[in-house]
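Scrolling down, you'll hit the structures one after another.
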Structure I
Amino acid sequence: MLAEAQTALGHTVAAACTTPGVFVEEVRNGVQVFRMPHETRFWAEDWPKHGKLERGWRKFTQQFNYRLSAHFGRVIDAFAPDIVHTHSMVDVSTTVWEAAAERNRPIIHTLRDYDLLCADASMWHDGGPCGMKCRVMTFAKVGRHRLTDGVAAVGQETLDIHRRAGFFDHLQPHLQRVIWNPAIVDGADDDYVRPTREGQPFTFGYLGRINEEKGVGTLINAARRLTPGPWQVIVAGKANNAIEPFLAQAQGLPISFPGFMDARSFFDGIDVMIAPSIWAEPLPRTILEAYAMGVPSIGARSGGIPDLIGSDNSDWLFTPGNDEQLAARMQHALDFGRARLPGKAAFQHVLQETQPRTVAERYLDFYSDVMAARLSRAA
């Protein structure tokens with residue numbers, strides 16, 4: 001989406017990615033695409049077919065995937081970019097930074113997860129911190145990050161977590177930025193009008209994976225604290241493992257688990273969305289979808305949630321895992337009443353900053369600053 005937006009602004013853009021097949025070069029929507037052989041022990045989508053030992057060896061050796069960096073060097077030689085911009089390198093070796101540095105190309109990296117720090121890219125291990133496994137699986141990345149000339153993150157906490165770990169400490173503050181993801185929400189066109197919910201129970205909604213780290217248990221416990229009345233909770237999505245513990249936890253409450261729902265149907269049927277994630281989710285797309293549909297969100301102070309809701313917006317934020325605080329926010333929304341809830345107009349600043357054109361322009365400004373800083377150092 002970013003590459004296409006930059007192309008639409010008149011720039012020549014190429015995108016490189018891995019493939020299970022041979023090296024392929026093509027053009028898609030005006031973007032020159034290079035598909036590079038992944039050069040790992042097996043293709044990422046075949047992960048469930050392999051045992052724990054083989055998966056671990058693949059993850060460890062990926063740090064030294066110089067065959068992939070050779071392919072990337074071929075891409076740079078063919079396209080001759082002014083700047084190299086990498087994104088979430090969960091399945092791409094940071095050796096590609098070496099290929100770019102050897103060719104004297106400025107490098108910007110965007111943090112969309114925690115793959116530089118964590119073997120699972122999530123920094124969530126059943127509630128515990130990263131341990132020896134993560135240090136072993138990522139140690140080669142620690143030195144290579146200093147090859148970058150600029151870093152952006154999709155959320156402030158994601159950037160802060162990396163800085164606290166010692167990453168990107170070689171970069172001046174103006175070369176470290178937060179730039180949100182671009183988002184286009186299907187069904188939320190300019191002519192979209194929310195259906196009236198008059199006569200319906202006040203409805204809170206959750207959309208996403210159903211597990212503990214996403215805060216579903218916190219939401220159920222909070223619902224049990226609410227004053228009885230004409231309200232309900234919809235928990236839409238699929239469980240990572242068993243859903244039965246959550247069904248048992250919600251027994252006796254007006255909480256339904258309809259499974260998968262398309263976004264339009266889900267948001268048309270709720271009044272307030274809940275984003276209760278305990279783990280530091282970098283930038284929850286569900287909040288952007290809710291705002292585009294004119295639905296306010298109550299969220300945990302974790303990851304990129306405060307970025308979107310507003311870090312000083314205490315009526316709509318709560319401490320992660322604190323069901324008492326979440327219940328108070330939900331009760332406040334109930335008492336406030338459906339007619340007085342904020343609508344789409346209140347979220348325009350967020351929606352504007354996540355438009356593809358806006359995000360593309362933010363990055364173009366960043367590229368200019370990074371290249372100017374390089375020239376200044378070389379002078």
Structure II
Amino acid sequence: MNVGIDASRAFVSERTGTEKYSLKLLEALGKVDDRNRYIMYTRTLKGLTLQGGSGGRFAVREIGWPRLWTQGGLAARTWVDRLDVLFIPAHTLPVLRRPRLKTVVTIHGLEYEYLPQYYQFPQKVYLTWSTRYAVRSATRLIAVSRFTASELVSRMGADSSKIRVIHEGVDALGYSKSYSDNVKHSVLEGFGVRKPYVLFVGVVQPRKNLVRLVEAFSLTVNRLLGERKGFPDLTLVIAGKLGWMVEETLKAPQKFGVADRVKFLGFVEDKHLPFLMQEAELLVQPSLTEGFGLPVLEAMAAGTPVVAARAGALPEVCGDAAILVDPVDVVNIADGLFQGLTHKEMRRRLTKLGLERVKQFTWEKAAQKTLEVLEEAVGESR
């Protein structure tokens with residue numbers, strides 16, 4: 001089987017959710033599949049490294065189109081290369097591809113459908129169009145959660161018979177690895193971070209609900225000080241690049257009186273995240289919705305308790321291994337933070353449950369299931 005893969009997101013310098021998914025899945029396919037051949041389509045060869053031992057079965061095609069990369073360059077390659085199936089790891093399927101070419105598309109979420117006010121107009125139009133086209137045209141759809149699958153059916157009218165749910169994985173070994181105190185201290189010092197701190201990881205954008213998080217953090221600090229529960233120097237560390245509509249978020253620390261306790265790190269490389277995760281008191285994911293929510297699993301793998309929103313796919317991913325809170329109730333978020341910080345037995349229980357939970361989510365398992373979907377798509381009669 002000859003598989004073409006849109007690898008344009010996998011080899012970028014700053015990887016967030018969909019980019020990390022693309023790279024980790026490619027690496028895992030190299031480990032679990034020793035039969036098929038892959039062509040990775042990229043924008044550039046710069047910085048292209050693939051771990052996992054491809055055994056010469058992974059070829060690379062650089063498509064140097066500065067614009068219309070998917071709809072022009074990638075579409076053109078499908079007419080040239082002898083592909084059995086084209087795999088798109090994130091939403092956008094080329095329209096002018098070779099006729100009758102089998103296609104598999106991963107959908108990561110539909111946040112722009114029910115939170116349109118938090119997306120710029122051109123962004124929302126393109127995301128809506130590309131997802132609806134993929135839903136209508138792809139041979140198979142991969143949803144990264146049961147929640148996303150149900151949303152595809154209810155909001156997009158997708159045919160449930162062609163949807164396959166495949167959870168993302170987590171590099172548990174990388175996040176649980178032991179590091180010396182000197183190494184961890186050096187990394188934290190490099191970011192200007194001091195313990196103790198609560199950590200958020202993700203792109204700074206409205207649906208991440210960071211304004212409410214900062215307000216809840218302010219309430220938590222005041223309660224800790226008032227009840228003398230410790231953590232007098234607690235800070236909130238926000239690790240993620242600035243996205244769009246960030247003005248209110250950046251003003252929130254001053255507004256809620258915690259400007260000296262909130263630190264924005266900007267984008268953090270994958271190699272530094274395990275240190276930040278392991279040393280945090282809590283990982284908090286207060287999003288109004290998530291199609292999956294990989295940082296909660298990364299924190300669990302690091303042995304760090306998690307506070308997450310009872311929204312989107314987060315309850316599905318977290319199971320019973322996190323404190324779940326109402327993302328629109330600031331007092332409830334603050335209570336979750338307080339409980340997670342001060343209840344030692346709860347912290348021990350969440351750490352234990354989290355370490356067990358992450359065993360269910362591996363990239364090798366995701367790759368094996370993805371391979372089965374690719375083979376299923378190729379085998380479907382024309």
Structure III
Amino acid sequence: MAANTPFHGSDLEKIEQLYGIPKEKIIGFGSNVNPLGLSPRLKEYLAPRLDVLSSYPDREYTGLRKAIAAYTKADAAHVLCGNGSTELISACIRALSPERALLVSPSYSEYERELRLVGCVPDYFALSEERDFQPDTTELIRRLEETPSVRMLILCNPNNPTSGAFNVSGLRELLSFCQDAGIHVMVDETYAEFAPDVDSISAIPLAKEFSCLVVLRGISKFWAAPGLRLGYAVTSDAALRETVLSRKDPWTVSSLADLAGQFLFSDTTYIEETRSLISSERRRIQQALSGLAVKTYPCYANFILCRNLKKGVNAHVLFEAAIRQGMMIRDCSDFPGLNRDFFRFCFLLPKQNDRLLSCLSELLG
């Protein structure tokens with residue numbers, strides 16, 4: 001891999017080989033994972049219960065679905081569990097197999113990959129930098145009206161890498177149109193729990209009203225547990241749930257992930273600590289960046305998209321400067337619609353954030 005190829009947040013082994021920095025010493029500003037790490041209460045709960053690994057999980061994940069329903073205020077019958085939200089993205093797309101789909105761009109590349117695997121060539125709705133990459137419901141509906149053959153719309157809310165988000169009123173308007181037009185809507189809420197006000201952007205409460213909707217979440221980012229591989233979907237579309245379950249392999253959620261999920265969604269202390277930390281660091285970092293040669297965009301997730309404004313500097317230069325100091329940011333030049341000036345980083349612990357701000361100040365001050 002060439003040194004100027006953008007790295008993903010999980011590419012620590014590649015960076016270790018290229019830069020000679022032990023992966024354990026790299027501060028991952030590109031991974032978007034909760035800096036608090038795994039909840040200590042979850043660790044204490046799981047430690048004496050590891051014998052659960054000797055048993056199969058409940059094939060229907062009854063207890064887990066009830067725990068998710070209580071946490072999200074959804075109907076337990078509307079909940080599907082999977083091996084991370086990635087499995088459910090794939091399962092839902094395969095179940096629906098749309099001939100034509102619309103993606104917001106730039107966004108997470110996995111949607112396009114899964115669509116192409118079922119023979120769908122997606123269309124794209126480009127977010128406008130003039131609008132700070134914030135989604136425009138009216139323009140999106142107009143685009144759907146202009147392409148009546150679209151049978152599926154996929155949104156990441158908040159969006160990765162822009163960190164912008166639809167609000168509930170915009171989602172309701174969009175879903176009302178899609179319900180009437182026969183368009184399925186998948187909303188990936190991987191980062192919704194980091195938002196300043198989750199209820200103002202989450203589509204989960206709308207799932208009972210709109211059967212065209214399926215909402216996805218996982219525990220990799222907010223709960224800092226990517227290794228457990230647990231995700232869930234919420235949809236009132238009984239036919240979609242039945243199709244997914246009939247094609248999905250059994251027991252893809254391990255007994256340990258099943259047990260962990262039944263506990264962690266009730267860990268209110270962890271939830272409050274996370275939201276407090278991300279909220280305060282979001283405000284502090286936005287203020288600090290306002291004094292540098294960089295443009296920032298509204299952020300609802302636990303990361304911020306930035307555009308370099310200084311001549312002679314670009315995202316790769318910033319990545320190189322940061323990685324030489326043991327910090328990994330995300331060069332976003334490989335996202336459609338973004339150029340070599342765009343980069344993204346997530347909010348970590350205050351001292352770690354201070355280190356990165358100091359590094360950025362050296363080049364952008």
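What follows is calculated from the coordinates using simple rules that are stated; it is not laboratory data. Just so you know, these numbers come straight off a predicted model, no measurement behind them. Cβ atoms are built from the backbone, for glycine too; each structure is taken alone.
General remarks:
- Structure (I, II, III) behind the derived value 1.00 of FRET efficiency 1/(1 + (r/R0)^6) of positions 56 and 248 (r between Cβ atoms, R0 = 35 Å, to 0.05): III
- In this comparison of I, II, III, the computed figure 0.10 for FRET efficiency 1/(1 + (r/R0)^6) of positions 24 and 232 (r between Cβ atoms, R0 = 35 Å, to 0.05) is attributed to I.
- Which entry (I, II, III) yields the derived value 18.8, 56 for Rg and Dmax of the Cα atoms in Å, for residues 184-319 alone: III
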